[in-house]
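Listed below are the structures to be examined.
No value in this document is a laboratory result; all are computed from the given coordinates. A quick note: this is a predicted structure, and the numbers were derived from the prediction, not measured. Cβ atoms are built from the backbone, for glycine too; each structure is taken alone.
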Structure I
């Protein structure tokens, strides 16, 4: 009989256990818990700690003497110890990061702490341990304030885990110094993945010129920003933020290159003038006059950012305001020089006659100075004006008595300026004058860099005054310029994205047409390094392929991508090809992934980079992978198992109940 009672008790316990398993458990009341939010973060991140219903476990108003107040103490530690361990004894390094008053009614508390950068050692005040990315622990102890004393309990009553993540970092800026308006390449790592990027220059928000606007799936980015043109000289802070990740770097704006005021800002064509400047980069000095290169004497290289040189205004320059451009490397600064009207001889009076004729000479726009006159190569005595007055003069000469019939040259010299006129001695047939040559166009091209997007300067002369010059390549207009009254023009534009090698522009004003040559760089970009998937990996769809970003002077850089069944990528084996991808990753569509997985075959993938000049890198080595479909379990089968299980448990319980009723 005793055995029968034992069997009955065992059967009742079994039924109750099965019923507990069959009926979903009601949610337990959250009591005596401590949580941190968030559960991971970088050093310096603010973290919230919450304790619920702690009062009933760790404080009692019925104690003698009564507790006056209770405080929760929060510790941050690297060692993993058990509840009820002593913080000072069992934990090697820790830091008290916060303390909070426990509510006397609810037993709750809330505290905040900042993820520390190092922990202190309990055995020595000089021992410290740096906090690094990885797993750490948040421990809670309590202090009880009685009416007559204070009890600080170092026993760990609660603990929870916390993960320290790597701090967002920026790579060294490229460059780290430069003038306002410079382009800067900014890159970084350890930022939140696939998160929008925000760039700031001091307090100014910037939009990247190129590159990433959001982090990659690996928390990386590489972008190009432009320093604000109005930025002042000195150090400035570039801040990059992506979600909760923030990192900064310092960019030093150098003083802008400046030309000193010209000591001679106007003069005649052919005048030699000094020119100087400061804050230029180190390099060779190139100076142009309305786009035409000039010979530089004196300093031909900058020294400490300064230079002092001499140039000569072209002899054929017309009276007008002209632009002088000083270029050192990528820095160009302009100033103006006014060419005054050229010295001019008035028509001779008379312009012909027998030997011994007295001739009146006069002129304007000459420099101040003594007047000298030469007949062919013979100096003549003059009367009247012997010096210029306000740039003008009027003098008299006599044609030498022995002069033969024909044309002779009369040269008038004042200082460095010489003007000539022709006097015809009569008495013999006049020689046939030499025909004036027909003006022809002249083109000058200035090209310092050969990358796509690099500037090209084109200047020309001999074109129809007031017309519009059109510059074309491949039948497409690339730039236009207005022809000055003297028949010259100048224009600067960028190398278009075209195939590498020597190329020719067509330049026309509608009447005159000519060509000019330029060069597009032919250097292939770097071949990207394959990242994901790992070689030989079996991966579930959707399949994502990832490779390193490639940078190149000729932007933009795009990628060609292929999947094949043969590692040699024969034409027949290529089953998927993509071109002109702008990101360094590619994800198969669901249909493409399912098609690969359904074949249950081994595949190979490769990628290459193409720069803006259409230069191509080599293909990466084919990387092997196997695509598999996602594992699924039909919902209907799961429901069926649950229903049959419930029926079985109910039936078993019912049978056992009948049996017990029978015996009782």
Structure II
């Protein structure tokens, strides 16, 4: 980001604080009319993008705002202010054709949104969005299957700018309401000290065991990831602390980077935020947000169980040391009111209001205000309270800045989604996948998963998931798959590209911090995250993993799956009671997979395979102990 000074620094500060206060105010006192709410949200967020992110990272413009930034800001503000003042023209049904001024506003706003997306997430997603725009205008010239019926250029412009499917569509609406508040909550919680408290607690709880630093990485990265909604941001935040600690205590740079990238990616499958996708999923499925969170909980817990135990088995395999006592904070210094209140009170308010059934806007606002209140009153001495009050504006500013990596992505995704649906291209892709899958549901699932994974190579996970919904969700549902399971399947596969070669952006960030070979780091990540690839196929066919079904069946299936996740982790790492031979690793992987599947027959087979490996390894360990005794 730019390090700007003077009037622009104050402009950034005012815009970021204003954006945070706007969302807190509307969350408590009621949302504005939809186009007004979206216009303020997008206008302020993209203003921060153009002020803080330069046109090129290596440009001399990195240090100061340039004339082209001001031109883009003017276009952005003109389009946003026009929408705010003429909100009645942006309701679901536009009355009358757009006039000349509205056409100009549409064009300049599209340019501003695309450039904001490019600055935020790179070239790939804005290029895809631009291709979709071009397809909307000129796709009827494409011969054959992938062309669309001719319609006027003004129709395409309406889809992009004036309808409820384009720039001001429902994804922007979610961003301007629920998503913004929960991301603000995460930023305020982490900035006000809750994040540091959680890391210290993780150090105390796991640091004294073998592999402690990596276990700290798993816990802390999962916590940060489920609040931040960005795997790369999570790696950059927690990785600077956890990766050097892991390397210092004996982990290879590749393993340290792999652990961090997997744990950070896993944060996106853990409720409550799930990279903003939980809200999008609830909206698409027309179901309560809390139901989505409950359904996503068991697969996420299984994922983290496998990752945590994979770290443990690797530590046992390498006989690594725990974190030295002098580097672990004393528990009594953490369990003080001034520290623990900044973590417990905001999370308590969040969970209480959520389970009591309050609106999500009120839940998010209450959690944000609780985080600020806990921060201010965590020390009741007047001198310390004054100091904390002075830190409130920077905390609000950090909250506003946290939105700049989310808003452009969702607005661009809205354009893509609107054009895919408006031109019928999404249906064409669905038919193509169905044709290739023929009558095999597994093949169709595989094709849909590969498609979303390819999208995830160049797009943010949330954007890949949204496009996957448009292209493949109805196809999967037509095979008889539950809508919730179909959406979660697509969401999981949108994340896989974050750690899977050749793109794996989370791995690249972690590898840079660890100074490791990126391919070796990616291989570690893949070995630690087998459930990310396997779990979607399991819950698609067995709804008990989504907390749907008889309580006893849920308990049995999830319970045996926990053991399956542990056994699978031991097999992929190659360590159980003793270091595994190749055939033992293969047997443990097979046993883990069988235990993950629902059904007592699979459980018995998995248990038998595990028992055979346990007996073999116990015998081997007794021989090793006897040999050492004789030698001694």
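From which structure (I, II) was helix-only ellipticity at 222 nm (-39500 (n - 2.57) for each DSSP H run of 4 or more, over all residues; to 500) calculated, if the value obtained is -3500?
Among I, II, the structure yielding -3500 for helix-only ellipticity at 222 nm (-39500 (n - 2.57) for each DSSP H run of 4 or more, over all residues; to 500) is I.
Give the label, chosen from I, II, of the structure having the highest value of distance in nm of label points 7 Å out along Cα→Cβ at positions 83 and 491.
Evaluating distance in nm of label points 7 Å out along Cα→Cβ at positions 83 and 491 on every structure, the highest lands on I.
Between I, II, which one scores greatest on volume of the Cα convex hull per residue in Å³?
Comparing I, II, the top value of volume of the Cα convex hull per residue in Å³ belongs to I.
For which of the structures I, II does the calculation of Rg and Dmax of the Cα atoms in Å, for residues 155-242 alone return 18.6, 64?
II
Rg and Dmax of the Cα atoms in Å, for residues 403-570 alone computed as 17.5, 49: which structure among I, II?
Traced to structure II.
Assuming 19.1 is mean projected area of the Cα convex hull in nm², for residues 115-410 alone as calculated from a single structure, say which of I, II it is.
Computing mean projected area of the Cα convex hull in nm², for residues 115-410 alone on every structure in I, II gives 19.1 only for II.
Work out which structure the value 1.00 belongs to, where FRET efficiency 1/(1 + (r/R0)^6) of positions 227 and 347 (r between Cβ atoms, R0 = 30 Å, to 0.05) was derived from one of I, II.
The read-out was computed on structure II.
Compare relative contact order in percent (Cα under 8 Å, 6 or more apart) across structures I, II and report the one with the greatest value.
Once relative contact order in percent (Cα under 8 Å, 6 or more apart) is tallied for I, II, the winner is II.
With FRET efficiency 1/(1 + (r/R0)^6) of positions 75 and 395 (r between Cβ atoms, R0 = 25 Å, to 0.05) computed per structure, which member of I, II shows the largest figure?
II
Identify the structure, out of I, II, from whose coordinates FRET efficiency 1/(1 + (r/R0)^6) of positions 179 and 331 (r between Cβ atoms, R0 = 41 Å, to 0.05) was calculated to give 1.00.
The structure behind it is I.
Of the structures I, II, report the one carrying the highest value of mean count of other Cβ atoms within 10 Å over residues 467-474.
Structure II comes out on top.
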